[in-house]
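Visitor: Structures given as structure tokens follow.
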Structure 1
């Protein structure tokens, strides 16, 4: 379903210097797979999701969706199909909310693509995310966690085939995070989800992609095997040494980073 062949991305900074964000990588994600994307800040996770979501284009290599290269020419012919099939949630929900009410935000995609039963669809996904009381409000007036729930409801209202989620639990409290995980596990969709919360990683997928600093793909394989690979986690800076002191005696050992 998704294939990257030597996919790479570079970008010019404000100083005019071009920096390599993602090094050439090869990967394939089959329909129905649940994949977790891991790496420290600055490793290129968000950039990879943006490339796969079609909001940025590779500067080298190619990205194929359903066997076709995704580029500007592809979007002229198949843009509507791609946007209906692949849903991208970026890290800051406010950057993706633009409708006057929560109702209109959830209804926007279904209206755009001519889906049926708009009112029932909005009611269903608003209920899933506990948004019934906010349907007449401007989404930008809501809290960070509520904005995140509106965005997720709007994406899922399209019933996409692929979900690309960038830190989807970052603005959610523990109950809302648990509800989202349960919901994602019930969906029959292909998912690629980035997270900093390694305690949640096992709930989000069974395969891991690990990016290192500089955008190198360090690992592609079973998540459990990665979480037991101390050397690789150290290389990716996902382990740190933590000191403990007990009654005047100190010792240290490694911990997984866990951002909540």
Structure 2
């Protein structure tokens, strides 16, 4: 591999890298503190669109991880940025939680089920058949189909839960229309995040626990990539993919000295 420039900014996934099932991963607090002390630009990213950045800041603070709200970037924020660029002041029918509806309100979108420009599907723990039926009819009527992220399952203490990608597949089957996914692995989420902190891909690194979202997104955005083994991907899983991370480490603790 060609020699890369020194890392001047860091992007890191949240679940599986910094926290796991509501508990901080050992070394995460030290890593975040060292990032903040260094003054280097950084972002904590998540494909979960349920929570606002302020919600996530409070959640992380309770776990001892001090992350400023401006250093949190979600798939909901990436989706809102995309829609604001594509059709400023538009309208949308939304299936999702406060993280997504707040992001769309903040860019001046009107949320409606009357002839919307877009149907926007995000994460929720209460997907309703009625809402999905409404989405199908609006898309068939001409609304464009947008999803915050393609994750088919999400974690819970009881086991995997159906997530946005799985519900999107249902709507696609019913409409014949594929959605545009704004979140990882779409490099759009990485580029808009980098722009938000004034960073450049050639001097940035992405840390994640998933090959199919985190590593792929970092790779396609031109960033150095680190895979940690504290989440969904095991070492034996790596060879299943046609691409590789720049570096594999056991956990975020192994990267403290790289900051």
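What follows is calculated from the coordinates using simple rules that are stated; it is not laboratory data. All of these numbers come straight from a predicted model, not from anything done at the bench. Cβ atoms are built from the backbone, for glycine too; each structure is taken alone.
Visitor: Match the computed value 5.0 of distance in nm of label points 7 Å out along Cα→Cβ at positions 112 and 224 to one of the structures 1, 2, and report its label. Before the final figure, lay out the partial values.
Guide: Values: 1: 4.0; 2: 5.0.
Of the options listed, only 2 reproduces it.
Visitor: Thinking of 1, 2, which structure, once distance in nm of label points 7 Å out along Cα→Cβ at positions 16 and 40 is computed, gives back 2.2?
Guide: Working: 1: 3.1; 2: 2.2.
Working through the options, I get structure 2.
Visitor: To which of 1, 2 does the computed value 17.5 (mean count of other Cβ atoms within 10 Å over residues 120-127) belong?
Guide: On the way: 1: 17.5; 2: 21.5.
Going through each structure in turn, the value belongs to 1.
Visitor: Computing mean count of other Cβ atoms within 10 Å over residues 24-31 for each of 1, 2, which one ends up highest?
Guide: On the way: 1: 15.0; 2: 18.8.
When mean count of other Cβ atoms within 10 Å over residues 24-31 is computed for each of 1, 2, structure 2 gives the biggest number.
Visitor: Starting from the value 1.00: which structure in 1, 2 was FRET efficiency 1/(1 + (r/R0)^6) of positions 88 and 168 (r between Cβ atoms, R0 = 30 Å, to 0.05) calculated from?
Guide: This figure was derived from 1.
Visitor: Taking volume of the Cα convex hull per residue in Å³ for each of 1, 2, which is largest?
Guide: Numbers: 1: 162; 2: 126.
When volume of the Cα convex hull per residue in Å³ is calculated for 1, 2, structure 1 comes out on top.
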